[in-house]
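Listed after this line are the structures, all set down as structure tokens.
Read-outs: derived from the displayed coordinates by stated rules, not from any lab. Small disclaimer: the values here were computed from a predicted structure and weren't measured.
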Structure I
Amino acid sequence: MTAYTAIVEKCFDTKLYVGYVPNFPGAHTQAETLDELYQNLYEVIEMLLEDGEPSLGAKFIGTQTVMVA
């Protein structure tokens, strides 16, 4: 079992949650709820893995908050 880190955002225009896995081509989806988004991400990653483990271009490390006055 491999864990993938997904970035989750909420679109102000559509009110949908948007999720994607950095550097994993095709691993992105959207949904009305976080539970639905998780399930969609699970399914899209599972589908993409049918072609084999991806060759990721980088490893997600984390986020930083930048304060600007």
Structure II
Amino acid sequence: MNEKKNDSGNPVLTFEGKKYFINELSNDIKESIKVLQIAETQLKMHEDTLKLLSISRNSLANELREKLKKLD
């Protein structure tokens, strides 16, 4: 899903290879677009959170590894 504005200022939705003028769509469809955009934003946010957690976990494991080396 991609949303762009054309020269007339009417935003265009590109969905599954087709283009739609958003201002010509029903309110129900516009609401579905908004909900889908929110879902996509939430997915990206959670993907970023998972990346940060993975980096943190690796850092903690490295820290533990160094502490355990001191015991040897």
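helix-only ellipticity at 222 nm (-39500 (n - 2.57) for each DSSP H run of 4 or more, over all residues; to 500) computed as -22000: which structure among I, II?
Values: I: -7500; II: -22000.
It traces back to II.
Match the computed value 22 of relative contact order in percent (Cα under 8 Å, 6 or more apart) to one of the structures I, II, and report its label. Here the read-out was taken from I. For mean projected area of the Cα convex hull in nm², the calculated result is 6.2, so let me know which of I, II that is. That value comes from structure I.
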